[in-house]
Structure 1
Amino acid sequence: MKNLKKLLSLLLCFTLLLCLAACGEKEADTELMPITVVLDWTPNTNHTGLYVALEKGYFADAGLDVRIVQPPEDGAEVLVGSGKAQFGVSFQDYIAPALIGEEPLPITAVAALIQHNTSGIVSRAGEGIDTPKGLEGKRYATWDLPVEQATIAAVMAADGGDFGAVTLIPSTVTDEVSALQSHSVDAIWIFYAWAGVACEVAELPIDYFAFADIRPEFDYYTPVLIANDSFLSEQPEAAKAFLAALEQGYQDAIADPAAAADILMEAAPELKANSELVYASQNYLAGRYVADAARWGEFDAERWAAFYRWLNDNQLLEEELDPYAGFSNDYLPN
């Protein structure tokens, strides 16, 4: 009997050890890989898919512990290039200068968050700025950037206008609706998905022309998701898992814009003060995240290259840039 009790005790200890080992193995198996995503700006409807994927557990299901952070002063590109963030939100035009020079940043665009460029010039309705030539003699709020001004000069020239006849006002615009209503400027470069929709919500009559409608090379990708090159080469499966989960988030935002907007506002409560704008912007973007692309996030190589060729042709970079540099479709879900 004594030997039997000893044997049972040994069996019990052995069973407990096996259970503890199994629990430890399970805990190790479920340990999530930390991933940092840095935004380009404060949270907005361009980013909704990120917050939906986070809230619904798509990243966690993919084995990823995702943290979304605000950008530093020098932007998402530097943080991603340094490896302090694996992913970031950027723009095709911002990436271009980062890809050249003696120490190019090791970054690659891996997904188009919106398929077509929605930017253009907004003005008060009926003041003659419904086409680029109408900017002649008007006050335009400029960021004083070479690519910005060359873009406007190009669309004006295509319309028979003269950029030299535009009055350039250094931009201090933080609220496009207020700036137009106050007549502090006549024309502003905007992204329609937010500022244009804001004008609609405010019932402010506007004229607007989109750059992409005037010259095809201006239908470049903005915004895009960039990734650190070392991360992509060392952890390709994690990169693919992240993008697959992110696609789910954006597909949910397409299927139910209102619910997605609610998730965005819960993550960024400061947006609740403009909830009507958030809902309207989310509806606007629902049909534009994928639009006419074969799949979410995909880049058209020729459309990408057309913009970089234009930069080269107009000597807007310090050196020639390979038109096909800086993007990859290899990590997107099939």
Structure 2
Amino acid sequence: MARNKVGSHTFRPEIPVYIGNWASVAGKKEAEGPLGHGFDIRSMDTRFGEKTWEQAEKRMQQLALDRLLEKAQLKPRELDLVFSGDLLNQCIGSSFSLRNTGIPHLGLYGACSTMAQSLLLAAMAVGGGYADRVVAMTSSHFAGSERQYRFPLGYGGQRTPTAQWTVTGSGAALVTSQPGNISIESATIGTVTDLGITDAANMGAAMAPAAFQTIRTHLEDTHTTPNDYDLIVTGDLGTIGVEALMQLCREAGISIGGKLTDCGNLIFDPIAQDVHAGGSGCGCSAVVLCSELLGKLHSGKLKKLLFCGTGALLSPTSTQQSLPIPGICHAVCITSGR
């Protein structure tokens, strides 16, 4: 019998699990946004000194990990494991960033839910007694994502009003058994949800049903209500997706008004920065979590946070074949001991 399972999709770590340190790296547009002051590393060079966008993404993960280790006063060999992934084909941003480091690595693909996915797997590894120090990390790059999923930037394609802006950034968090004031209380693993959305320029609508399913399941499994949380933060639904999620919650009789916000809506200024429906990408929720959100938990401004990473599980091939876009959402409950 699974000792740590709660309800149908949720688990609580067997031993206390903490988030000890975190680091964030952001590009120029992100640094100019409302959260720019809180990022550890901000670059005005969107290639981060590299020759290609893809190599820039590799460099962002290297910078995030290096800054995290610096903060934690650790050497790479002292890490037990890294869970990481990105949006590039075969997740080369993650594997290339860790090559020749000697750090055990498990690569992930959860699209824009990867930060939540890596965080909950890290909590499983530490909470189950398999590791003491695990890094959860991910990244995305606007130009690399545009080239892979849509059109090369030189094409000059017109973005639709429902389109979101892929964040150029990387976030990394150290999950550890060493006591601290931020802990992972529980996590809910999502299910792949597909309601037939085929518009690749409207990923918020595709991901909203998955976010609804996971939030509802988490509340049922843990016997909590939205009022038990200071904040419920979705990964990157953007303005369109948040509206859809709110509607689904209203229809189900779940009141999350005043509790819900979205990383894709927080990272950019919708008036001053032309991002249409908000931010997206693996790096979106990663840099917001590893700066603004964990910072507020550390200071005690937030006591209990439900971090819900959302991902659109499409590929260039599935889009070309006009297949619908499945969505996924994983929820991690993070609390402050202050």
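All of the numbers you see were taken from the coordinates with simple rules; none came from a lab. This is a predicted model, so every value here is computed, not measured.
For which of the structures 1, 2 does the calculation of helix-only ellipticity at 222 nm (-39500 (n - 2.57) for each DSSP H run of 4 or more, over all residues; to 500) return -12500?
Values: 1: -12500; 2: -9500.
Among 1, 2, the structure yielding -12500 for helix-only ellipticity at 222 nm (-39500 (n - 2.57) for each DSSP H run of 4 or more, over all residues; to 500) is 1.
Each of 1, 2 could give Cα Rg over 2.2 N^0.38 Å, for residues 39-134 alone, but the derived value 1.39 comes from 1. As an exercise: volume of the Cα convex hull per residue in Å³, calculated from one structure in 1, 2, equals 129. Which structure is it? That value comes from structure 2.
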